[in-house]
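Each in structure tokens, the structures are laid out below.
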Structure 1
Amino acid sequence: MKQEERLRAIKQLLTKKHQLETKDLAKYFNVSFDTARRDVLRLTSTGQAIRVHGGLLEISHDDVPNFLTRNQIDSPVKTQMAQMAKHFVHPNQCDFIGPSTTLKKLSQLINGMDLQVVTNSIDNSLELMRSNLPSVRLLGGKIDKQHRFSYSISALEILKRMNFNTAFIGTSNVKSDGLYLTKMSDAELIRIAAQRANQVVVIAEAYKFNNQNTSPYLSIPLDNIDVLITDTSLPTEIRQNFATNTQIIPVLKKRAN
């Protein structure tokens, strides 16, 4: 069984048992303890589960797990993806950076660079305040406290009058026709930002291509994406949904187990 298949099976087990131990996973899948540990690290480092001593815990929908999930943003996988995204940030440009735990890390990495950043993310703006540069425009409006972004009709109008060198975008779910988000207001704002950008760079871990969460709102179609930064290589049936000129960059080497 390939790792991606095991990860899907582990997530199904988590929904039933809520907590799993690494040693039990090794026995269940008939793999080595090190292989099971890598599976646990993969799920927890990408925010799909919470790491606990000896195993992992299901992410539920109450306030405490949400807080713990946000703490996953400093994982090695998200850091590597943010570092790759930084290659597309250049001085003297104007870029849009959307809400995302990985893009929050990108905001940390570009502190001190001389450029303009527009964002509707509360976390991105807080990170970008740590130094004088870059200059930051935080789009105003009502704050969604759970998802930590702002939205307003006036923000949409401001975006329509701007042009970005690059729009950096995160997503909740990737389907065969595009990126999907859980909030209509978020999807609407991201769609306008992408339309106003010369280049669209998307951050999406591989698990988001098989995510079963409720994300009903289309933000942008896949053929509008210029660069996709992900964690592991995508199978051919997923890659073929993108435009032929889309650059797909996995930051991790694919493992056999």
Structure 2
Amino acid sequence: MSTAITDDAPAGSAQAGDGPAARITHVSKTFGRPGAQLLVLDDVTVDVAPGEFVTLLGASGCGKSTLLNLVAGLDAPTAGTIEIPGGQRPALMFQEHALFPWLTAGKNVELALKMRGLGKAERRTEAERLLELVRLGGAYGKRVHELSGGMRQRVALARSLAQDSKLLLMDEPFAALDAITRDVLHDELTRIWAETKVSVLFVTHNVREAVKLAERVILMSSRPGRIAREWTIDIPQPRRIEDTEVANLSLEITEELREEIRRHGKH
């Protein structure tokens, strides 16, 4: 009934073949008071391997974001355990950029670096490097209102990466963006994931987004959220949203998702 940060390996040392980047074991979550409880997650077990990109897919209200919040340590499971080996907290990126509007892009990134204990000069250098990584070189001094929606999400991604965690949690970070901007950021995220070797647990209700990005897609049932099925994606990266293999697998997964929704509707 807890989230545990374990020290069975030095922080940042996980490699393929080591323990998982996250281990979710028989996790359930209920909300409400005794006698009027709502079961949101039911007996969910998932491992995320070091360097793996996993998407959680399901209809609205199936508990995807709730599960992500539990892994992030923002709430505690009602039953089961969540372990994050390596002594690190996961980094979390929300759907909204959550940037401080009175700070520049660079200073927003530096907040995470300051919490890590980096000195002022080192923070500036690292913030500029991370902005370069997300293709925002030269944007250090720009205010939030000067940035487009896509640029703001890039800054939010840079701030998440600044936490230097081996596990990045992403809660529908591109859902509010237009299709073209979202497609570009998919490519950028794939590139950054390949370069940094960070493990990613990505929540979405967009089937094609899940297939384009992930190495593994996990379908959750409608409430209460359970693991309904999963797919290993063997399509080489980089992928395009309109690729035949992406489209065909997306259709298969969409049919499974529709069936889950139909089953839920019968209850």
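Summary table below
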| read-out | value |
| --- | --- |
| Of the structures 1, 2, the one that 25 was derived from, the read-out being relative contact order in percent (Cα under 8 Å, 6 or more apart) | 2 |
| Origin of the value 136, where volume of the Cα convex hull per residue in Å³ was derived from one of 1, 2 | 2 |
| Comparison of 1, 2 - label where FRET efficiency 1/(1 + (r/R0)^6) of positions 121 and 177 (r between Cβ atoms, R0 = 30 Å, to 0.05) is highest | 1 |
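Read-outs throughout are calculated quantities, based only on the coordinates presented, and are distinct from any laboratory measurement. Note that this is a predicted model, so its numbers are computed, not measured. Cβ atoms are built from the backbone, for glycine too; each structure is taken alone.
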